[in-house]
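Coordinate-derived values only; no laboratory data. Remember, it's a predicted structure, so these values are computed and weren't measured experimentally. Cβ atoms are built from the backbone, for glycine too; each structure is taken alone.
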Structure 1
Amino acid sequence: MTEIQPVRVAVVTGASRGIGRAIALRLARDGRHVVLVSRSEAPLNELASIIAERGGQASVKAVDVGDRTAWAKALEEIAEARGRLDILVNNAGITRDNLVLRMSDAEWDEVISVNLTSAFVGIRAAARSMMRGKFGRIVNISSTSGVVGNAGQANYAAAKAGLIGLSKTIARELGGKNITCNVVAPGYIETDMTAGLPQEVKDKVIGMQAIRRLGGPDDIAAAVAYATADEAGFLSGQTICVDGGMTMA
């Protein structure tokens with residue numbers, strides 16, 4: 001008799017647009033029940049409807065992941081409502097770019113809070129449910145800026161590099177509980193965040209890559225799909241750079 005696999009519950013932050021939206025669509029396509037998380041509820045409801053129309057399962061949780069208390073409580077509510085929490089994708093992120101000599105404390109603090117601290121808070125809250133279920137897949141969405149740095153992004157690069165160190169530590173701490181933790185680090189991906197880049201900048205980026213095009217959100221979603229799969233249980237503590245070969249050693 002074929003064993004019936006459980007419907008994994010996946011939480012995706014920053015799911016309303018761009019990379020987060022693509023990840024949510026891919027995980028739903030792969031049979032996960034996806035909990036869509038963002039501050040704004042309307043675009044999440046729209047995405048949930050699209051997923052349902054395609055035969056997938058999704059629910060909505062509008063919360064600001066920068067609010068530590070609200071975010072931790074939201075994850076507890078999700079686990080209670082769904083009876084499990086198997087996958088956490090920390091994708092939510094913001095930019096407040098500035099040269100370091102001009103960067104304000106507020107610009108630093110806001111980016112660190114949303115891009116790094118929220119991942120720590122989310123992992124700490126979700127890990128309890130994962131430990132009870134004896135299964136967990138955590139993926140933190142970093143950036144090549146966190147791997148090689150980027151002028152004008154001291155706050156963003158620091159937060160994204162911090163995700164790499166955080167992920168390695170979580171992988172070591174929770175590996176014995178059948179919980180993996182990995183990083184997917186996108187390069188230049190065509191999203192709203194990069195839409196305003198001048199064409200000459202895009203051409204320069206493409207010239208630095210082995211793959212002569214900009215990436216798309218689906219490229220990142222594919223990497224996340226593997227890292228969160230049941231079959232990916234031997235992959236942990238790794239940083240997967242999905243950047244067209246830009247940062248390969």
Structure 2
Amino acid sequence: MDDLGVQSASEAASGLSQWQRVAYIFSAPSKTFDDIKRGNKSWWMPFVIIAIVGYILFAAVSLKIGMQTTVDNQIRLDPKTEEKIANLPPDQREMQEKISVGITEGFFIANPAVVLAGIALFSVGLMATINFVFGGKATFASVFTMWMYASLPSIVKTLLGAVVIFVAGEPDTFNIKNFAPTNLAAFLFPNPAEANKALYALTSWMDAITIWTLVLLGIGIATVAGVKRSSGYIAVFGWWAIFILFSVGVALATS
């Protein structure tokens with residue numbers, strides 16, 4: 001016990017390495033968030049890990065599914081879009097398909113930049129919520145760093161998706177918007193084209209990895225802002241509920 005106490009005191013004094021913070025996110029997340037609160041705000045390690053794993057999925061999709069098939073599958077899942085494209089003249093249809101493939105491939109290539117921009121934007125919203133609504137004292141740097149580490153569970157879903165593609169991927173049924181079986185939609189609706197759009201959108205949010213990440217965000221934002229953990233959970237899951245309502249609303253409006 002004394003050795004453990006000395007080790008903990010040493011970590012608190014010198015700060016954790018980024019590798020330690022990455023490891024603790026999966027075993028003792030409070031240690032990672034406490035270290036960030038103490039002022040250790042390096043975030044590049046989780047960013048690099050997330051980027052590398054994202055490119056692994058990109059390789060899996062490119063090699064086993066193909067970008068054209070990926071785009072064709074998404075069009076088939078939206079009958080309105082499929083009908084609209086089918087009614088285009090052949091030259092316009094071909095151009096539309098090339099543009100869609102280019103956008104999809106470009107999104108994969110630019111994914112690290114998308115991750116950075118997304119986390120930066122969401123960090124501003126969460127910081128404002130925890131500070132102005134719950135009286136927290138979080139800074140943007142601490143929230144951004146916390147969010148980057150809290151996003152690490154996403155690599156579990158990404159790697160699982162890559163494994164599924166390489167081992168048992170069926171090109172004709174691949175859905176890039178739901179590439180890993182971690183949510184209710186993947187189990188309830190094997191064929192999304194036949195599912196109610198609003199219900200599919202709702203059950204897609206019921207995702208084990210998403211909920212894991214939200215729990216980490218709740219702990220993390222409460223820690224760096226110096227508020228009760230319950231306040232962190234309310235802030236995070238409140239935004240989650242808003243996103244769910246928006247997603248279901250869009251699905252209803254477009255169905």
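Structural remarks
- Calculated for structures 1, 2, FRET efficiency 1/(1 + (r/R0)^6) of positions 22 and 206 (r between Cβ atoms, R0 = 30 Å, to 0.05) is largest in 1.
- Structure responsible for 27.1, with mean count of other Cβ atoms within 10 Å over residues 86-93 calculated and labels 1, 2 on offer: 1
- Top of 1, 2 by percent of Cα pairs over 33 Å apart, largest first: 2
- Read-out distance in nm of label points 7 Å out along Cα→Cβ at positions 94 and 126, computed value 4.7, structure in 1, 2: 2
- Origin of the derived value -13500 (helix-only ellipticity at 222 nm (-39500 (n - 2.57) for each DSSP H run of 4 or more, over all residues; to 500); candidates 1, 2): 1
- With relative contact order in percent (Cα under 8 Å, 6 or more apart) computed over the structures 1, 2, the top value is the one for 2, the highest of the group.
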